[in-house]
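Just so it is clear, none of the values below were taken in a lab; they were calculated from the coordinates. On a predicted model such as this, the values are computed, not experimentally measured, just so you know. Cβ atoms are built from the backbone, for glycine too; each structure is taken alone.
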Structure I
Amino acid sequence: MSKEKILAWIRISRLPFHTALSIPFILGTILAWSEGHPLNWTVFLLGLVAVILITNNCFLTNEYFDYEADRINRHYNRFTGGSRVLPEASLPRRQVFKVSLGCMLVALVLGLILHFHLKTGPLTLPLGITGIFFGYFYTAKPIQFSYRGMGEICIGIITGFLPGFIGNYLQVHRFSWSPIIVCLPWVVAVTLFCINMVPDIESDKIVGKETGASRLGKSQAMVVYNMLVILMWLLFIPLFFLNVPKITLLLLFIPLFLSGWNLVSVWRGDWKTHQGMENLCGRTIASGIATLITLSVIFLLKRTLS
């Protein structure tokens, strides 16, 4: 395989964006450990690989089925409009689709191993299949959630809720409310990633893709964006009742500052320029990842300081 092909596969896999699912999975695992559960490294590593494969399946499927919208999109930036690999014909579309299915099948095999051999609990396989279902049909026919105004809900489920809950469940083998409460700020933070859909409004409308951004329009989407930032702040409050050292909660000022910067940027209207929108998209992702890392550190410190 040529160097150009290898680089194309790296680009289309959107490796930096894998952190949006792998870090929540790690957070869920850390949360289980902080509550006194022994860490099963085999389960953790197999689960993490499965999450990475499901993520790759989602991204590759999205690239395949969003090809027409990405091809006519003239307002893309580093964070929107796909990887540009398929519109540039750097890889064969059919080959990308086959690899996406391969990722799905291997993830299913790992799920079977976790469920039946490592006995991680009766919800293991259903949770994994749920992630695959929403990830694949986010853009895949015949359902195409993102084309029917339900893409944001899918993102909240497969990126916001499931990885953290699964990471916790694989270690504790039972339902727990704690990963849901802890991950709520992240669920909102990842919904903010839908800001990346704003530059795609025109091309999405041409191909009949109904996103929340295309329904609201740019101005109203920005109003909703700021409302979600404030909601994310409010969802930090339950953390004060989870028996973590209060001093560690000072770390929350990091995501508060970053998301507050974005809120002010929206109020200033920076999003009205191409560069301003690109910067806002990048900072939104950064503040979301900062939220995840901060929560992970807080619960690491809870265990080590107790």
Structure II
Amino acid sequence: MKTVRNTAALLTVMLVLISATTIGLVQAEDLKGEIDIAGSSTVYPVSAAMAEEFSKMHSRLRIAVKSTGTGGGFANFFTKGKTDINNASRTIKESELQIARDNGIEPIEFKVAFDAITIIVNPRANWVEDISVEELAKIWRPNNPAKKWSDLNPNWPDEEIELYGPTAASGTFDYFTENIIGEEGSSRTDYQKTEQDNTIVQAVAGSKYALGYLGMSYYLESKSRVDALAINGVKPSLEAAASGKYTPLSRPLFIYVSDDSLAKDQVREFMDYFLKQSSTKLISQVGYVPVSESVMYENLYKLWETVAKIELSEEN
């Protein structure tokens, strides 16, 4: 057992030393090129903030961040080698992983934040402040869903619920349906679908009888326009998401980088910066819960280990 511990400690030291030769030594004026990022609209604000801060230190670098939905990012860009990084509000599916590998791409996963899917209504919807998981399931289930507010509570308005939410390509859609309906992808289809969370905010803000769901950061930046419902008595907040009290809609968020992209100086430098910042207030400033320092160090270990393997393979 002692030998195993010593070996693990030695490996850690070796990886740190290797990282010092491969990460962080490119001068600001020397770092250039492009980094292309697509994927989850929920993770978009995190990656956009990281890109903005990193670009301040590297003026010759161009970082493009697109909001395409988790599945859209994987299917249309990342697994085809068209982007370096994919934002994801769920883990990669086996089918997506297989496509990537068939194209010679090995995705590397990093957990970078936590989020709370938020149920929003119009501020004039003064009859509802709290909603249960069971009531949400009645609204969104594919078979015989609740059509009117009064279908949920006879004291609520006899008016149709106008529904807004993400498309089936969204990781938010996958997570919501799995945890509310009980089956990933199971949902009524007669609602207004969009890959843009700001569109959901705008629609709900404009209709008294509307309801929608989206990532919490979009609610936090629009609190003057829409209200958030408590779920089983717990309001969505960074604290509730971090403590696990906001169930079942608090969730981890991810980024995936391809091993080929890590061979580029600009991508490995950006990833190093991103992961180091994932446990800091930069994450909370854009409306998410940072990962713990232990997760941050685990991420860096994985990054450095991958970079070391790339360096060794290039030498051979």
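Computed quantities for the displayed model
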item: If FRET efficiency 1/(1 + (r/R0)^6) of positions 50 and 162 (r between Cβ atoms, R0 = 41 Å, to 0.05) is computed and equals 0.70, the structure in I, II; result: II
item: Label whose coordinates, when log10 I(q)/I(0) by the Debye sum over Cα atoms at q = 0.21, 0.23 Å⁻¹, for residues 194-241 alone is calculated, return -0.69, -0.76 (choices I, II); result: I
item: Which of I, II yields 3.0 [distance in nm of label points 7 Å out along Cα→Cβ at positions 250 and 266, calculated]; result: I
item: If distance in nm of label points 7 Å out along Cα→Cβ at positions 34 and 274 is computed and equals 1.7, the structure in I, II; result: II
item: Answer label among I, II for the case where helix-only ellipticity at 222 nm (-39500 (n - 2.57) for each DSSP H run of 4 or more, over all residues; to 500), calculated from the coordinates, equals -20500; result: I
item: Comparison of I, II - label where distance in nm of label points 7 Å out along Cα→Cβ at positions 170 and 282 is highest; result: I
item: Structure (I, II) behind the derived value 3.0 of distance in nm of label points 7 Å out along Cα→Cβ at positions 114 and 138; result: II
item: At a computed 1.09 (Cα Rg over 2.2 N^0.38 Å), which of I, II; result: II
